[in-house]
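Down below are the structures I want you to see.
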Structure I
Amino acid sequence: MKIHEYQAKQLFRAAGVPVPQGIVAKTPEDAAKAFETLGGPIAVVKSQIHAGGRGKGRFKEQPEQRGVVLVKSADEAKQNAARMLGNTLVTIQTGEDGKQVNTLFVEQGLKIARELYLGIVVDREVGGPVLIMSSEGGMEIEEVAKHSPEKILAEPFDAIAGLYPYQARKLAYALGFDAAAVRSAEKFLPQVCRFFVNQDCSMVEINPLVLTEEGQLLALDAKVTFDDNALFRHKDIVELRDLSEEEPAEVRAADTGLSYVKLNGNIGCLVNGAGLAMSTMDLIKLHGGEPANFLDVGGGANEDQVTEAFRIILADKNVKAVLVNIFGGIMRCDIIVSALLNAYEKVGFNVPLVVRLEGTNVEKAREMLNASGRAIITATDLTDAAQKVVKSLGV
């Protein structure tokens, strides 16, 4: 689950992670009042969407308007807010469709000495969390990794003990901090690492992490993603969820107990098992097609879930064919086919449907498909299924 920058900073502040002063604005008048309340000579008006690259992003309706703007008066804050609120911001992470800006965050201006990068993720090879830092703050970390990998520092830390002071000092010295900045790092870095573990995050990114002229580290940005599987422990965080920022089909699928991710292709996929779903998408691409989604119905899918899965897939106007790939282990193939045929009746199909089955009671299931009289294309194995669904599109 993702949250907005202003929400992440509220959580940072509560956890003792230093952040600048900022005020949420929902209207242009709110933005003007926020500037006056902050009381400084400058402030920054920031669009709040679940995407990075806001500073370089541009609005569809106002191409000259950036997603993050420095302002020097309450009137400037109001004017920029009026151009931003309710309009669509396009960034490198949103794609061409962009995202509508409904909330702004007005933040105090700072005297910045340096901009740095900080990220925390779980590293599978290390088997635990890793703190990543770089002197190249404000840049996309992927570009830094590509062109200047030597500028990326990685420090694994213990999830229970946290980041030790000596580790914080090691990173600070490697980044060329002076004495005051080293002392700030000794406090800031362990606090943000503790936040990552305590809140069951899957990612924390601060870009830029700034060093002020006084030698203090502050989180100038905040991007936080939480592990969905741990949200039952954090009811307060669940309340921060903004459904307007999420793909409606993905929300609908989650409410039905399905794992669904919308993609940009034209071949819908209904599969049981995440690994099998990934393999299915790979083979579709191998044979010249493009998957329209990742959809895992799980090992215990019932008729209602299968029916809803088809509805979600077919609601995507880009879908021109559907591939069902089922391995019947715990769930018998004949039960899946029974649910599939009932769903076929309820939903109705106007695109080619290819079905590949394997596992428990597969022969009985195939007989049921053949006897159904429905325009269903059967496949003998996964390669055959991928080839047939691609061929059904005339590719």
Structure II
Amino acid sequence: MNIHEYQAKEIFRRYGIPTPKGIPAFSVDEAEAAAKKLIEETGNQVVVVKAQIHAGGRGKAGGVKVVKGVDAAKAAATELLGKTLVTHQTGPEGKKVQRLYVEQGLAIKTELYTALVIDREKHRVCIMASSEGGVDIEEVAESHPEKIHKVWIDPAVGIMPYQLRQLAFGLGLNKAQQKGFGKLVGALSELFVKEDCSIAEVNPLIITEDDDVVALDAKINFDGNAQFRHKAWEELHDLSEEAPTETEAKAAGLSYIQLDGNIGCLVNGAGLAMSTMDTIQHFGGDPANFLDVGGGASQEAVTKAFKIILESKDVKGIFVNIFGGIMKCDIIANGVVAATKELGLEVPLVVRLAGTNVEQGREILANSGLNITPAATMAEGAQKIVELAKGQ
């Protein structure tokens, strides 16, 4: 689950992580008022107007404006609100700016990078830090990997002082800067665990002219599996930043992620869904989605899944791949037939059934009178749908 920068900074402040003063704004008038308030409070005419979208690379795309004075802040807000930003993370369609964050300007001496992520190979949280702040960390990793310093947190003892010193020395910080850096990273590691994050990133992490260490940016992703522990997360959702089909699927109890391919997938079980997409790609196709209907989906849920898949104009074929356990093959077959009739399906449909009540399921499909192509195995089904989709 992604949240906006201003929301992440509110959480940062709860954990004592220094951030610039800032005010979210949802209109030009609110941005103007925010700039006026910040200038009065700080005595500094420089403010930063930032587009709030769920994607990195805003600065390069023109989504961050450093301006001087209230009038300039108003002009920047007018330019940004409603603008579509295209970054390396948004794809060519971009994201429309509907929220802004107006922030005080700070005198920057040094820009750094730091982030906490989950290292799934080591089964630990990894802290990364680099002297190359303010740029894409992927670029640094490719061109100057030696400038990325890493330590791993032992979950039994937490982050240790020597690890903080190790990172600070690697960044070349002086004694005063080391103290601020250690305090900030320690608080960030506490936040990461307590808030069930999958990533907590600060880019750039700045050192001011007074040697203060401040989080100039903030990015937090939550682990959605922990949402039951965090009821407050619901208030942080910005549905306008999420694909409508994904929101619709979530409401229906389906696990759905939209992709860029042209072959729709309807599968039960996350592991089987991943294998299905891999197999489609093996035969030269491109999956249009990840969709797991779950182990106990109803006929209505299957029909809903079909509707969601077909909302994409790019879908040229659908592959249903079901291994029946709790989810019985005859229920899936009835759902497939009902959905096909209701929606007037015009793209090729390949169905592979295996497991509980498989013979009944296959009989239902065979007697439906519909143009449904059966498959005995996942490989056969994937190969057939790729071939049929090419003819569309």
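Only the coordinates and a few stated rules stand behind these numbers; no lab work does. The shown structure was predicted, so the numbers you read here are calculated from the model rather than taken from an experiment. Cβ atoms are built from the backbone, for glycine too; each structure is taken alone.
When mean count of other Cβ atoms within 10 Å over residues 82-89 is compared over structures I, II, which one is greatest?
Largest value of mean count of other Cβ atoms within 10 Å over residues 82-89: I.
For mean count of other Cβ atoms within 10 Å over residues 50-57, find whichever of I, II sits highest and give me its label.
By mean count of other Cβ atoms within 10 Å over residues 50-57, the leading structure of I, II is II.
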